[in-house]
1. Given structures P, Q, which gives the highest value for percent of Cα pairs over 34 Å apart?
2. To test your reading of the models, identify which of P, Q gives 22.2 for mean count of other Cβ atoms within 10 Å over residues 7-14 when calculated.
3. If we compute FRET efficiency 1/(1 + (r/R0)^6) of positions 135 and 239 (r between Cβ atoms, R0 = 30 Å, to 0.05) for structures P, Q, which one ends up with the highest value?
Structure P
């Protein structure tokens, strides 16, 4: 909702023309693909496979637009091809968990074949989001396509919440287990309402800003390069966690950060 309201405000302030039917359709498809990928990603994480889901999803999500871009006629020079390989490798290394010490941690590194479709759907959803939002921007506009993307996301999230509420009521009538939105109840640290509101505002505007700069990057160069560079966001997450959460970088993550730093000049 924050992203939707923000994009609407910027579209009106910039006096941007309303999106064409083609731009609207591509943007709505991008929002649908993105929310489908996000839903599959979180559902896969909830099943305890985060150690495998995160890197595989990252590679599929970043690699698919590269393949589509090359097929559509983009010229990927050898130097940039090496940069793409290094960047994708960096995403995998940074996303990998530490050495498992307990049975539960080992379980997080295991994935059943029946859950692979979730990983594929998540990665393909993220990859198609990049492709579709790029096509929408090419059809015209920046802020209105992003508003349509958020509109699609809000529609499907509200629909998902309603389905989850129905599922919750049905589950409560058949079992005594406490369920919240279809998932086992999770205890979380309570946050003051002003702080929670501020975090939600920062998150929504940060996500919107990321999409805006991605569109600007695609206009300045090839889609494949913009997607790969955007997919290096785990580097930022890892470094912020080290600074603010005092998390120690594991050797494999340090290697991933170095590969990411090396790949950036190759992708220029």
Structure Q
């Protein structure tokens, strides 16, 4: 039974990490509902993040390779004004800093207060509802005319601050970055793609941070961890692929309705 739950948890992580419905919210609910307490929770958390990171690297392999080359080229031949890959690599570095700083500084505090219990459920419900309203407002009032090539460092930093706020369960990292990009006149599909590229250092950092805390002296079920990793990677790849297709033709309204319905269900759950 644990192996099936682990595969399911990996799929939840992979799908909800990239859809604007909050991965942390769904994983908190999953753990509460199924009472999944593994002896190597930190290792499991690490492999789920590393699995989703791998899905991003595979899907955006061409872009990732160009960004790596652009970054190292900028160290010897600084030309951000004319080289898009150089500039984008630094936009991602600048935009990743807020979430990395907040994550490493306050991760234990966030885990303590927002990852279990009635307080966490209440926060998740509230954040889901607020996010839904923001989606509707962004779709109604933003002018979507710009792409990633139009981004400047200030706008990237603002997206990075949004990504840091999304460490609160229920917010959704991808969702908040997308609507922040849309608020700066980015096309929805371009904002979504930027949100995924911007998440690369943060998702990797989350995985490595959890991995660093693992005590390898105890018993670790390698099959269990492998199943979670593969499930998160495969589902994450599919989520990115089809979400980008979806937002190129459709609004975020469907996700707003999903968030609002889930928030209402959680509110009723707390009141029972």
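Please treat every number below as a calculation from the coordinates, not as lab data. Computed from a predicted structure; not experimentally measured. Cβ atoms are built from the backbone, for glycine too; each structure is taken alone.
1. Answer by largest value of percent of Cα pairs over 34 Å apart: P.
2. Q
3. For this comparison of FRET efficiency 1/(1 + (r/R0)^6) of positions 135 and 239 (r between Cβ atoms, R0 = 30 Å, to 0.05), the top structure is Q.
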